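Given below, in the form of structure tokens, are the structures.
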Structure I
Amino acid sequence: MTPSFIDFSNVWLAYNDELERAGQFAVEAIDLQVGQGEFIAIVGPSGCGKSTFMKMATGLRMPSRGRIRIEGQPVTGPVKISGMAFQAPSLLPWRTTLANVLLPLEIVEPYRSRFKQHKRAYEERARALLAKVGLAGYEDKYPWQLSGGMQQRASICRALIHEPKMLLLDEPFGALDAFTREELWCILRDLWTEQRFNVILVTHDLRESVFLADTVFVMSRSPGRFVVRREIDLPRPRDLELTYTAEFTDIVQELRGHIGAMRNSGAGVVQ
């Protein structure tokens, strides 16, 4: 069998040794295998450990127990093959859109050591990426000259400029209006379809998770663990019209029911 690109094996995390000794874990018993190029989404109540899971997937936090492998290699520190985007775009206000997108190439090896030599080629890569997300002509604008949706598009470009094999998205569209959010769903869909990098999306939006992901995982209340695994067998490519169909709505309602049941009982079993 083809080895998993992302492999969590019985992973537990306590925030410090004292909490671990007391048996107080933020996440527990995480088993997860994600295939090459797969798009997964993680949903669940606030404080359940979704962002903690993301930090472990990028090597920013080490598990207290268990093993994490990315691309077959044990995770022992920050994973260099990943890109990240968050709810707040966090663009540097003194840098133009183009300069913000180029930032990872200035600080991440092996690009950093050859940035000056290949700057023109890197700028062309950044311009092409900005054009794909509808920001052609905005390369020289500053963040304060862009709308929230434009800033988030630039943030996604910054996360992808070094061509990572894994993209981690932590509520990237949560602060945007519904129309802009759906527009960015389609942009992300198209970028993923073209490049087939792995994606881990953390979101509170069940419609977003069903529209974008191959598989949706529901996380329980703290201590977080995966209690539902739902493969999304809707055909691709997916257009926004799909979100108004009964087939789509039924999956969203099914996931909503799982989360509602957890709120009432606090229990769940992986499915």
Structure II
Amino acid sequence: MKVVLLAGGKGTRISEESQYRPKPMIEIGGKPILWHIMKEYSYYGFNEFVICAGYKQEYIKEWFSRYFISNSDVTFDYTGGGLNTIIHDEHIEPWKVTVVDTGLNTMTGGRVKRISKYVGDEPFMLTYGDGVCDVDISKLLEFHIENGKTATLTAVLREEEKGVLDIDENNSVRSFREKRASDGTPINAGYMVLEPAIFDYIEGDATVFERDVLEKLADKGELMSYTHRGFWQCMDSAREKVILETMIENGKAPWIHK
């Protein structure tokens, strides 16, 4: 099963760093937060990724093009008058990574639509490229399969400006809307499992996945919520970046598997 990562936005709330690189490529613990998210999926055996790039998409492509050589012991031998490159030891993950330019100003739904040919007619996972979590991906997938709906998202209890979920006693999402200041309800943390029918709900580049797609699915009873009571943290600001950095430095980063 492929994992689709939304990594095309400009990250204006952390512009002190995103002016130089896409927000998902901002580093914590010496690696882009996007890499940390991919490691979480890889831990559960999901190693094929499709990255929805946009803003400064060339940065993501260049980073992955250098990743192999940067994480291997290598000899560059010029003694024969040319270049003979010898790889001694590899220290990389068994990943297959497809980076797709989904446009500079494309909305989240439009980005998902643009990568449909790389996913094909099969279920896939989707999440945002700016938040880490210790959700059990295997249990999330099992929950999705058991309920048989078009989409499942991961919900966490947190006071943030994210999409608010109205969840009934059967874990079915009855409505999806933007958060109000008075809310103290579950929010959408991403980490979604989607059936290929999801593409039928996306009209084009202007489609906002959270509003135009998830709300329609909720109205039809086709959106389920997998409640995660563990760790989740997005990186929308410099303050949140410091929080994640500090966790790594102190050896208390719940999303990192030893």
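Readers should treat all values here as calculations from the given coordinates under stated rules, not as data from a laboratory. What you are looking at is a predicted structure, and each value in this text was computed from that prediction instead of being measured. Cβ atoms are built from the backbone, for glycine too; each structure is taken alone.
Given that mean count of other Cβ atoms within 10 Å over residues 131-138, derived from a single structure, equals 19.6, which label among I, II identifies that structure? Value 19.6 for mean count of other Cβ atoms within 10 Å over residues 131-138 corresponds to II out of I, II.
For the structures shown (I, II), distance in nm of label points 7 Å out along Cα→Cβ at positions 91 and 195 is largest in II.
Which structure, out of I, II, was helix-only ellipticity at 222 nm (-39500 (n - 2.57) for each DSSP H run of 4 or more, over all residues; to 500) derived from, given a value of -11000? Answer for the origin of the read-out: I. Given a value of 1.01 for Rg/Rh (Cα atoms, Kirkwood Rh), for residues 115-226 alone, calculated from one of I, II, which structure does it belong to? That value comes from structure I.
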